[in-house]
Each structure stands twice: as structure tokens, then as C-alpha cells.
Structure I
Amino acid sequence: MPLIKSISGIRGTIGGTVGENLTPIDVVSCATGYATWILQQGVGDTIVIGRDARISGALLDALVVATLKSMGLHVINLGLSTTPTVEIAVIQEKAAGGIILTASHNPKEWNALKFLNHKGEFISANAGAKILQIIDRDNTEFCTIENLGTERYMEHYIERHIELIFDLPLVDVELIRSKSFRIVVDCINSTGAISVVPLLEQLGCSALLINAEMTGDFIHNPEPLPKHLTDLSELLSKGGYDLGIAVDPDVDRLVFVGEDGTPFGEEYTIVGIADYILQHQNGNTVSNLSSTRALRDVTEKHGGQYFSAAVGEVNVVEKMKAVDAVFGGEGNGGVIYPALHYGRDALVGIALFLTHLARTDQSVNQLRRGYPDYHISKQKVKLNSGDSPERIIQLMEQRYSEVSHSNIDGLKLEMGEEWVHMRKSNTEPIIRIYAESRSILQADKLAARFRAEILDIANDS
């Protein structure tokens, strides 16, 4: 099982050998590097931490807190929480940074330390590189007994998070309450049970909960894709409910399911919410290069301009700031609404979507049918050890130099309403291929065509 140190933090599987898995030694080393970087920034000495309900979460929490205190930093511990809640707490408490203990949609044997800056946003690539350099030097000096940090618990922050959502002008709490929505929620055995559920209760919704026990022993693959949400869809197909909601373990990804069990589509989470926001606020939108074209269509329909960014939340946020976007996100169900904060947030996504649904007075399926219908195919090419993915993508760019394209993250080719995005994996010797078209059959054909071309180039080089 792997250990992956990257510019965004450290992740891996629990147990095993130091340097090859996520062991206590690796956790302490990484937390020490982050603490050193924080102290170098001179922006404060308080760090917010929170975790999802993973089995290993309490263990990592103890290791990280002890390490930060031994570096003279003071810890605000939110305990069981969500990624967006930790981000908001960093802002509200004017902290120097934050650490989220979660492996997001990865299986239960995984965990991770994800680092935030003093703005409550994921650290930049430059900051991540500096932290990795500090970790590699391994010459940290720890505090004496007189200068140890402290820890205090603030386990009310999900409640505060919900209050801030309700204060947003585009969240119509009373209108949602008047609809008495009936909702099925898949909490995936994590902190959706203590965040999505109270949000819905305060919005006057009645919720049937599944997988609500916060054991961290995920009952199905925790990535909220249709193939993993069969129980949720089956319950909805029996009738009696208005929609379904599923989140990932740290509640930063959000998907909806229609009243009859039909998936709304993870790509369309940001499309539906953008449509609502842009009806009431003029502006631009941003998503990553591998997200559906439907966001562009909806944005231009409302008179705004759409921009794309490299894959990764930090890249989307950077582009949103550059173009003053009123909304952005990622096609995996990641909603970023800067009126609240610059981070993927399933809770604010739910409140905005329910307001939209209430105002249109439509069913979820009716709402979905009103949007352009695109389909994405995802394939990959496994490379030989001597193959250079950068070189192969460069040759593909030369081959398609006359086609409208972007090379800010691999290569994306725009061909009318169709597109293909090819990018190397950061963790495996593969090139990922994403293709979108008006039908899944055509999208599959498009992806297969470029997969074959990449293999031809690899074999010839």
C-alpha cells in the first residue's frame, strides 16, 4: 500500500513500514513540517483541526495535536467535523492555518493530512513544495516545557457553519421550510450524519437516513458515484420522497438523486446551482478542464463568461479570484460559493439547490431535463516504465495544433460541443482520458479513439 507526499499534504494507508505507508512516524514528520512552515509565515500560532469519522481518525488526531503543541502552536480542535467546516473555522477564528484529517472519497484503510493556509484555503503548490523541503531536511527544533502549545475544543462549529449558510441572501430558509421536502440521505458512515442532517432538520425537511452510524467502516465505496449509490436509488424508486442526497466522508462533494431514483449526475450538481445563482447575480463561473460543458452553456445563457482551470480545487479557486467569479466548482460534485468561502462545500450546495428547487416548483427530474444533456467517458492508458507521459502529450498537441486547445493541464481539445482532455496521473504511470459528447456512446467512441492514438505514439517512441 502506498504513501503519497504531495504539495497538498500526505496520504496513505494505515499501518506498514515507515516511508511506505501512513505510519505514526510519517504523520509526526509531516505535521512537524507544516508547523515549521506556519511559524515561518508569521501569521499567528493557532491551528484549527477537524476530522471525518474514519476508523484511524482519533489516532491521527492525537498524533497531530501532540506534534503541533510540541512546536509551540495552539490547537482549536473541532473533533468530528467536515472539510468545509474546518475551512470556515480558520476564517472565523483568524487562525494561522488548519489541518483536515480525511482521505476524502478513498476507502476506509486510507487517511490523510490536508493543509490549509490562514485564509482557510488549501495551500498553494509553492507552499506545499516548501513544506516537503522542510520534511526532507528533518532538522526541526522542538519547544521547551515553558513554551508548549495548548488545545481547546470547539465542537459547535457545524452549527456555526449552518448559521452562516442561513445568513446568505440567496438561501431562502422560509421558502424551503414551506415545501416540507422529503429527502433520503446517504451519510456514508461519516460526518454527513452530524452536518447534513441538522441542516435539513432546520430547513423543515423530513429525512430518511441510511448509513448514518459514524463508524468509519464505510458500507459501500465512499465515492458518491451512481454505481455506489444503489441502495439510495432503490429507496427513492419506491416513491414517497422528493429527492436523494449523498456526500463523501468529509462532506465536500455533493450529488443529488431524482425522486424516482434517477441520478441527477455529479457533473450537474454545479450546473443546477450555477443556474440558480446566475438568475439572481450577474457574473462569471469557473470549473476544471475535466468538468462538463453544460456549466459553460448555462453561464453564457445568463450573460456571464465561463473560464476553465487546471484540475484541483486550489487551481479552480485561484482562477475564480482572477476572474472575479460568483460561482465555481468541480464536476465531481464540488460546489465553491465565494459568498461563503473559497472551498468545496456540500452544505451550502444543499441549501442553494433546495432554494432553487422550491422557487421553480419543479421536481428534481424536471429540473434536470431543462439543462443541456452531455455525457462524459473516462478511460486511461497504462504506460511502460520508459514512456514519458509529458512527451506523449506534447506529440498529441503537435498533431492537433490546428484544433482549439489548452495545455495548462495536459492537453484539452475543443471540437464544437465535444471535447477530450488528456492528462498524466500524479500517482500512477498512466494518462487519463476524459471525453464529453451529447451521448455516452459517442463519448466512449471519442475516448477510445484518443486512447488508441496515445498507444500508437507510445509504441512508436
Structure II
Amino acid sequence: MEQMNKPLTKNILPDRVFATLADYESTGGYQGLRKALTELQPKDVQQWVKDAGLRGRGGSGFSAGLKWSLIALDGGASQNHYLIANADEMEPGTFKDRMLMEQDPHQLIEGMIIAAYAIQANAAYIFLRGEYHLARQRLDNALQEARSKGYLGEHILNSDFNLEIALHTSAGRYICGEETALLNALEGRRATPRAKPPFPLVTGLWGKPTVVNNVETLCNVPHILHYGVDWYQGLGRGADKGTKLFGVSGRVKYPGLWELPMGIPIREIIENYAGGMQDGYKLRGFLPGGASTDFLLPEHLDVVMDYDAVAKAGSRMGTGIMIVLDDKTCPVQMVLNLEQFFAQESCGWCTPCRDGLPWTVTLLKDIIAGKGRIEDLDTLAGLTRMLGPGNTFCALAPGAMEPLQSALKYFREDFERYISPHPNPLPEGEGASGGNHFMSVHKESS
């Protein structure tokens, strides 16, 4: 029963280093692939995933089945369609895909084979974050096991479908997680976003139709094919379907990562699974889905974790990995920490991002150093609009502005305390280290 309720983590056990091919097969591994290849046509697989309600787990929340259905099929397998697993995962505060790849690599591989069959691609790539050395080693081994067992290569499971999966280790940079910058990087070009349209579904890798999916998204696919659409829909508690890897970092008692139903209340994740706040600390706010989402407050704890509910509350579910702000951490320094990261990771392709993010960092540093003016807050607010959606080449800068714009909204008094004649942002001994502690907790948790 536990396997049925937690399909993504059923093979991740406390007394197991990682799931081998034999471990994976013993719990139904590659049965979804068998069903797809022997009983279903590619469009049938697309429809199953669409009907199941699987939405992208990388942050967009777009219907995976609908995305696949936008690839034009020519009636047979084509060398001119590509599938890519986006395993770059450089969003600060996010560490879910790493666990899936390190602990159960065959789950991703099976999901990719099924997805490639659904879009009739004969070549697929795993675009892996360069720092994920252990994931690379285990994925390499798992790919070799899959080939030796006939799950990859020519005539997979005695069918007419052929597929090869290549593992590509990224040279780095956060921007490589943006799907068109990822495509440029795979082609050996500078990792800068492409103009859209045309979209990758029409003109992607080497100019051919390409689907890019997040690792967690693809890991859901084998279970939908194996257990069925109705089963998958029944896993969620609300509008969104299935389970999700939710995590919490920050000053909670038990920072970590858990597979839980979509639609679970935020309060239940923080209090029941993360154990609530550490002794002596109170919850002041949280980023619900990684560093590039808007702050929410304790009054939002009863919001459920699904895409539309979190959006209605004023933020985004993003990756579903929460970063907690406590009452002894300075929100201004926490935001500065994030903006420094985003400014460093800008590819420099468009002016608002290239110049606007460093300007943001300079203003925040001046404010914290006691050299700020009250007008600087208006300038920062203006930057959140100038760097907002529709004004930049990709979503990096708009995402960077989300924690800043919400901090100005909810924690303006903290900014103003730095600017007052006698700055006093936090009680003595708490200010300088607050923002740095936030990131150190993330690194330990990830």
C-alpha cells in the first residue's frame, strides 16, 4: 500500500544505498514501458498522461501530456524528434531531482523511454548539473544496465521502437536550466536563451522538434502507465493530481524532503513533517517554491500546495521546496543573498537582467551599510517592474524580482530601519549573520 501511495520514493529505503535494476524491477519497474510498447500507440500514451493530470514539476506546471501532443507525429519513429530531461537543478533551495537520480536512477530512465516513445524520438539526453557527481555515476551505471537488459537500443522489448539516451554534464550556470539556453548549451553554443516563437516543440535541438521535461515530471510517467489514470488522479487531495516531492529548509526542526499528495496544506508540511520551527524561533514568512518565488506569510499556512491555490495567494508553487524565514533572520539580507546569486548567474544577454540585477544588489548593499535613502525603496520597487515579466528575454530576472517585490510589500519596515537615523534592523547580535545562515541551512539540507 505504501508503494501505491508514494510511487516516486517507494524504492528509496533507509537500509539501501540506492535502487539497482533488480530492486527497481522487483517493485514493477519497466512494466509501464512494457504496457506502452505492447498495448498503446504513441498518441494513446500522450492521452493517458494528459488524462492523469500530470503537470510539469520543474516550476511551470504545464500539462505534460498536452506538451507532448504538440509534437507533430509523422506516423512513425523519426530521428528528427528529441527528448531532454532537464536535470540542471540550480534553483537555490531546491534539491528534489538530485535525490531521485541518486537513489532510483532507473525510474528516470523508464520515464524517458516512455516519453520518447510518446513523441517518437529516437534520441534523448539527460542534461545534468555538473556538480552532481554521484548522480552522474549512478545514471551512467543505470544506462549500461538498461542497455544490457534490452530497455535501450534497437527494437526495445522486441518492438519496432529504438532509443538511445546520452548523459550530458553541464558546464555550469543557472541559466542552463532555461530550456532554450539548455538547447544552446547542448549544441556547444553559449548558454543564452533563444527568441520564442519558434518554441522548442517546433524548432528545438539542432532545429528539430524537441520536448524538455523536468526530472520529477518524467519520474511520474512509469507509474501512470503501470497503475492507471484513475489511480494517479486519486493520489491528489485537490485540483492537481498525483504526488509531489515537497521540501523545507531553514530554521525548522527537521529540514528535509518528503513525497506527499498534491493539495496538502502548507501548515501540514511545515508543522507535521518539518517539525515546526526550532525552539526560540518563530515563523515570519516563507518562499513556497524555491528562491524565485514570492514570500508568503504565516496567514497563508492553510493554503494548499497546488499551482492555482498558491498563485491565488500571491506566489508560485515553483519546485515545491519551501525556504523558511524566521523572526531572527533579516529579510533584507536574505533577499540580498538571493539577488547576488541571480546577478552572478545572469547570462548578460538582455540589458534589464545584465544591468538591472547588479543595480539591485548595489542598492541593497548600500541600504544594509547604512548608506541608503528612502528613495532607494522606490527605485527597488521600480526595478521589480522593469525586470518583470515581458521585459526580459527569459524568466531569470522576473524570477529574481519575486522575493524582492514581496519583501518590499511584507517587510518594508525592515528596509526602513536600515535607513532611519539610527539603524536597528534586528536585535543586537542577530542582524549580520541572519542572511548567511539561511543559505547555509539550504546547503546542508540539499
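Distance in nm of label points 7 Å out along Cα→Cβ at positions 154 and 306 was computed and gave 4.8; which structure, I, II, did it come from?
Numbers: I: 3.8; II: 4.8.
Source structure: II.
On FRET efficiency 1/(1 + (r/R0)^6) of positions 170 and 242 (r between Cβ atoms, R0 = 25 Å, to 0.05), which of the structures labelled I, II is highest? Before the final figure, lay out the partial values.
Numbers: I: 0.80; II: 0.35.
Structure I comes out on top.
Tell me which of I, II gives 1.00 when you compute FRET efficiency 1/(1 + (r/R0)^6) of positions 82 and 250 (r between Cβ atoms, R0 = 41 Å, to 0.05). Please report the intermediate quantities before stating the final value.
On the way: I: 1.00; II: 0.60.
For FRET efficiency 1/(1 + (r/R0)^6) of positions 82 and 250 (r between Cβ atoms, R0 = 41 Å, to 0.05), the value 1.00 is produced by structure I.
If mean count of other Cβ atoms within 10 Å over residues 26-33 is computed to be 18.5, which of I, II is the source? All intermediate terms of the calculation are to be shown ahead of the outcome.
Numbers: I: 22.8; II: 18.5.
It traces back to II.
Of the structures labelled I, II, one was used to calculate relative contact order in percent (Cα under 8 Å, 6 or more apart), giving 12. Name it.
Working: I: 12; II: 16.
Checking each candidate, the match is I.
Quick check: 0.10 is what I get for FRET efficiency 1/(1 + (r/R0)^6) of positions 210 and 274 (r between Cβ atoms, R0 = 25 Å, to 0.05), calculated from one of I, II. Which structure matches?
II
With mean projected area of the Cα convex hull in nm² as the yardstick, tell me which of I, II scores highest. The partial results should precede the final answer.
Numbers: I: 21.6; II: 20.3.
When mean projected area of the Cα convex hull in nm² is calculated for I, II, structure I comes out on top.
Looking just at distance in nm of label points 7 Å out along Cα→Cβ at positions 106 and 146, which of the labels I, II belongs to the structure with the highest value?
Working: I: 4.1; II: 1.2.
Checked I, II; max of distance in nm of label points 7 Å out along Cα→Cβ at positions 106 and 146 sits with I.
No value in this document is a laboratory result; all are computed from the given coordinates. No experiment lies behind these values; they were computed from the predicted model shown. Cβ atoms are built from the backbone, for glycine too; each structure is taken alone.
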